[in-house]
Every structure is written in C-alpha cells, then in structure tokens.
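Student: What follows are several structures.
Just so it is clear, none of the values below were taken in a lab; they were calculated from the coordinates. Fair warning: this is a prediction, and the values are worked out from it, not measured in the lab. Cβ atoms are built from the backbone, for glycine too; each structure is taken alone.
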Structure 1
Amino acid sequence: MAGDPAPDLPSGDSICGTTDNRTPSSHAAVGRINTIGCTGWIIGNAAGGSSTDKLHLSAGHCFASGQVLQFAVPSSGSNCSLVQPPAAKQFAIDSASSMYVNGGVGNDYWVFKCFANSTTGRTTWQEQAAAFTLASSIPANGTTLRNYGFGVDGTNTDNATKNSCSCSSTAGTGTRNQTQQTHTGPLNSVSGSALNYGIDTCGGNSGSVIQHNSTLQAVAIHTHGGCTGTGGGNSGTAITHSGLQSAIATMSSGGSVGNDGCSGAIALVLGNNGTYSNANATTSSPSWPCGSGGKDLWFTYAVPCAKTVTFSTCVSGTNFDTVMQVFTGSCSALVSAGCNDDWSGCSLSSLRSRVVVTTSGATTLRIRVGGYNGATGSFLINVSHTACP
C-alpha cells in the first residue's frame, strides 16, 4: 500500500463553535485505528475472563478486517502524512471475534479484542496499563463531557479556524493530523440511546470515547457529526445501550451468553439490532413449534401502541439458517404469537425468518431466535412498524 487512506468522516459539520478548540493529549488508553482512520480505546472489562487482556470499543461503522490499534502516536508530518509509532505500540485487531452494529445515530458500536503484540508478546492492557471504567447511567443535560480522539486536523495551533477538519499537504501545518487531541463540552440532550453534545471533533474521531469530565467514566462512543453554525451537536451511542452491554458481557465471559433464557432477554430497538451469535447458547423451553429450533437467544420489544410489528433476520450479516418465535405474556406464562423457519420472501436467503404480530395496544413482546436443528452463526434482527397515531 502507498500513501495514507482517507479517514472515516462522520456526517455533518463537527466543530461546534467559531474555532477548533481541540488541544494535544496523551491518554494511554486511547489509540488510533489504522488504516481505516478511526479511534479505539481500552475498557476495564476482561477479554474472555483474562486477567491480562481487556476489551476495546469503537464505532460500528469503523469495523473492517486487517486493522491495527496504535498507541503513543507521534506527530504527523507537516504535509499531513501519518507517522507510525514503534512496533511495540501496535496491536492487530481480532476482527473475527468482533461484535458490531452500524445502525446509525444511537445504534453504532464495535466491541473487539486485539492480538498480543507480535514483538513483545504483551497485550494492550499490559503495555498501556490504562483503561476506561464504563458508567452505569447517563448524566444530566448540561454535564461537562470530554473527548479523546484522533481526528483530522490541518492546523498546528490551538484555537484554529473552524475549517480545520481537512489537511492540505502543501500548507505545511499538518503536524496534528490524526494525532490524539481532547476537548470538553456540554451534554445537550439524550434521545433513546443517542447522546448529543457540544464537543469539537473531526473525521477520525469516530469511535472515540466520550467521558464524564468529573467522574472520568465513559458514557458514550462518539459516532456522528452534527454541529452547525446555529447550534446542534455531535452524537454518540450511549454506553448503556442494551445491545452494546450484551456484546461486552458476551466477550467478557469468553462466549457465554447472558440472554440465553427468557429472564435474561435484552431489549430491541426499531431498525437493525445485532450482530448476535448463538454459538454458545442452549435450547430453551417451551419446545419449538416450527423448524426444530435450538440454541436460542431471547429478546424483548416494547410496542408503544396498537400496531403491526415485523421481526426479521433477513438482514445482511445473518449467516445461518435461523428460526424465530414471538410471544406475548410473561416468561412464566408465554403465549406464542407466531413462529417461522424459512421466509420465502427474503431476497438474501430463504433460510432467514420473519414473524409479523398485530397488537391491540401498548405491550411487551418476547422474541427468541435460534438455529434450524441447532444450527449456529451470527445474526441481526430488524424491527419495523408504522408510527403511532
């Protein structure tokens, strides 16, 4: 490969004031993801129960194979060219075991492990000795938040022009390009699993940590730009997102699945949910009325009003023969509302599942997804319905 790739660019303007207020930083738990041009960071959760290895977070739209997480990143060249850190500070990302979702604002996350360094044999945790603690709740609007990330920067001074989110190879001012910088700003609003905040970012900040500036706990993964000249804010996925929490729990335990039974079901949101894996699931009760289902995982969906709701695994990324069943009632009094093995209407594969349920009012539905004859693999669930009156 020759040259530096274009970094990931979040949608919309992303400098939230009249000037770019990012300043150089050196947080040991935050790294640059090369070659895609995003940011990743170490969290305190063990990878597979290991005492010497930890998990990492970034944005789901940053996922790609063949990436490297880099720490102690040096200044870039004045022509914007990236300078690589020492080999001991570079860690290949294990894309095969990753769990990620690229579902837009508020539903965009990537949980991944890194291989031990090929030179030193040390993990990211052993080398960096730093990790973020995850917050258990989202703070109130107005709370000061902080970001650490590797955004594009075409300047080499503080309080630079607002138009700093590009870098010209001929300007001679590119030394801060995709090096670690930080900025603080207020939490403006929370909508579902999306946080909106006034923190300066640029392309390359995607996947970076949003931290409570007082408690130092991580509250979100930065994913999208959205600041404008008249207000707005940049956005990220809340650390409390149920799918993100489930992915962290699964990878922390080395593969055991928290939603293996009805009582551990995790909440779905409108749109695409996942990626999930039933590789370590067991077969639950009651017995499957269709498709000889097995090795199933459980989910819930809160229907807000009377409507027809569609659940489907006909989503790109589902890679095995799924079976799906939807229930009303509690876990102790389940009533089947529909079951499907092969949905012939799926353009991706007839081996995907789809169940449509009509409700008479607001209610909670319970959904389980398994594999035909216990087949295993990765899957996503799409939830769709019309708006409430």
Structure 2
Amino acid sequence: MSRHSRFPIPPRFIILLLAAFSCVASHAVDYQYLVFVGTYTGNGSQGIYAYRFDPAGGELSPGGLAAVTENPSFLVADPTGRFLYAVNELDTFNGATTGAVSAFAIDRDNGKLRFLQQVASLGAAPAHLSLDKTARYLLVTNYNGGNVAVFPIKNTGELGPHSAFEQQAGSSVNPERQAGPHPHSILTSNDNRFALSADLGTDQLLVYRFDAKNGWLSPNNPAFAKIKPGSGPRHIAFAPSGKFVYLANEMASTVEVFAYNEGSGTLDSKQTVSTLPKAFTGENEVAEIVVDAKGRALYVSNRGDDSISVFGINAKDGTLSFVERSASGGKVPRNIALDPTGRWLLAANQESNNIQLFRVDSGNGRLTAASRVSNIVAPVCIIFVPIK
C-alpha cells in the first residue's frame, strides 16, 4: 500500500466539504460601492473612514481609516471615482484666517485615500463643496468667511488657483447667528448654467451665473430669492427634472419649494412646509435634504427631534405632501444619503457615533430601519463611490 493511500478520505466527507465551500461561496458578499464617511476629528476620530457596501442586502462592512485629515466635515467624489475632496472645517490654516480643502486619490481596491494636496479655502470654516456638472471645477462655501470660491481641477486631481471668489455682505434678524453672511452650501443647476448658494446669515438663496468654460461666477438678475427672516437657509436639492428647487431652512425647520426657470435662473416660491410634528416644543435644526433619483420622494434630517421627515413630491408642480417621520436611529442626524440604487438611506448620527441604515420603499419612499454601524466617532458626511 502506498503512503498516499494509507489514510483515504471517505467519499461522504468529500461531499460534505464541497457542500460547505458551495455554501460559503453562495453567501459571499459582492461589494459594489465604497462608502466614505467624513467626521469631526478629536475625541478618537482621525479623519475619513471607508466602508464597503452591498446594496443587494444592505451590507456595510468597515474598511478602517482611509485618510488622516482634520475636520473633514463635507466630502465629494468625482463621477469617475478617481478623486475625493474634503473641506477641512478650520478657522485658521498655515497662519491665515481660512480653512482648507484637501484632495485625495481613491484606491478602489482597498478604500484608502492617497493625499494629493491641501489648499486654503479662502475663508474660515468651509462648510460645503460640490462639483460642477463637468467635474472640472470645485465650488466651496466658507461659512465664517462669508464667501464662495471656485477652484479648477487638474487632470491629476489637484486644484489650481481659484477661478472665482464672491464675498457676501448683509445680515438678518437673529443677532447671534445672522450678524453677517454665512453661505452654507452651493450647487450648480442641472444644466450647469447657474450656481445656487444658501446663505444662513442673510436669509437669501443666491443665484450666480456660472461660466463652465472659465469657472467664473457672476451675480444673476435678480441676484437672490429672499427667504422669510430668521429661516436660516442651509442646504439645497434640485429636482431631477430641473424644474424645482428645494431649500432646507436650518433655523426654522422648514423646507421651501421653488419653481425654477432654467432659462433665466429665477426662483418663484410655491410652498413652505414644516419638518416637525405639531406637538414638538424643543429645539431643532434641519440639516440635510435629499431628493431621490426619480423625483418622487424628499428626505430631510432633523437635529433635535432626531428624525428623518419623508415627503412625497407632486410631479406636476413640485409641491410636497407629508408621508412619515422616522426616528433617525441615533442623536443629531447631521447628514443623510441615498445609495446609488435608491434602495437604502444612510443616516450619520453625529452625537451617538453611529450610522443607521434604512430600507427605502420604492413605491412611497417610506423608511424601515435595518442594521446599524456603531463605533464611528462624530460621523457628519456620507458619500458613495462605485468600485466597478
């Protein structure tokens, strides 16, 4: 008897072994997206964290620290998934009164971010950034600086010298929070001809003409839509059709609906709805606003009520109807994001250090709480990047 046949493997064991491997393979997760989470650093957080996400089952798997960087409170990635940009929400940078913007190259194999560059944002406490529709320009708002800036993006992913800078002026009725301009967000229109910026300090939704060839901004005529005093405009969402604009008012806890004229860039207010239950008596600040890809549902996060308000959208006139209000699964839901398939919504609960996943009903937009990711300190922004 040869030494290879002294201890033969029983056929039944081989069958069981093959079955086990088959079972493991059938449960293997085919992750389709990277999820990057920006945080407020300190108290245990070091910067931007990566996860892998499978929309088939809503599986969010931690990938660890992607990049060490200070207070990356808002993130955006280019459509090709090659580069990621983060504001560094600071009041001073390199000895000057300004925050910063950091650029990274994305390694889609392991979710790590390779540092490319850090530049001054041209104002203190940058709060928001976005890409224009060509992904050739990065638009930034500086909350404490009271200005907005545009930076051209090189083929390497690095930022060139700014191509536009607009300093705002004015105030509104709240002496503590509205003594000066505080631009909180900026987005280009669906056709890339205009840029809208929500200014919490002046109660204005500013409209700029945007020159996509040169990266220039110039005030539109009229230059803004005036919002009810004390509302505190924060974030903006365009309807997929481009015909409507939705404005989240942080201080008033409302959403204002505008008809948007794509030809002239003008805004006509149509409706204002509260995001809170009628019986609510505490303090609340609205944070993020999201419209689904089909333009049928709108979501707003409430910090204080710690909830996500869901509204249905009328396709004809863009107006909103209340659907439900769902607990956010934690404290202070600063940011919410729909995954690219529209089947899941993720809520970053800043003060409870967790991310809550919700399953989205494709028919009515309602949310059902699913899994929860804990042990991430002060999550405040969530973005998705395709792996494949």
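Student: Give the label, chosen from 1, 2, of the structure having the highest value of distance in nm of label points 7 Å out along Cα→Cβ at positions 137 and 281. All intermediate terms of the calculation are to be shown ahead of the outcome.
Tutor: Working: 1: 3.2; 2: 5.0.
With respect to distance in nm of label points 7 Å out along Cα→Cβ at positions 137 and 281, the highest-scoring structure among 1, 2 is 2.
Student: One of 1, 2 was used to compute Rg and Dmax of the Cα atoms in Å, for residues 169-344 alone, and the answer was 15.7, 50. Which one was it?
Tutor: Numbers: 1: 20.9, 69; 2: 15.7, 50.
Corresponding structure: 2.
Student: Taking relative contact order in percent (Cα under 8 Å, 6 or more apart) from the coordinates of each of 1, 2, which one would give 17?
Tutor: Numbers: 1: 17; 2: 11.
Checking each candidate, the match is 1.
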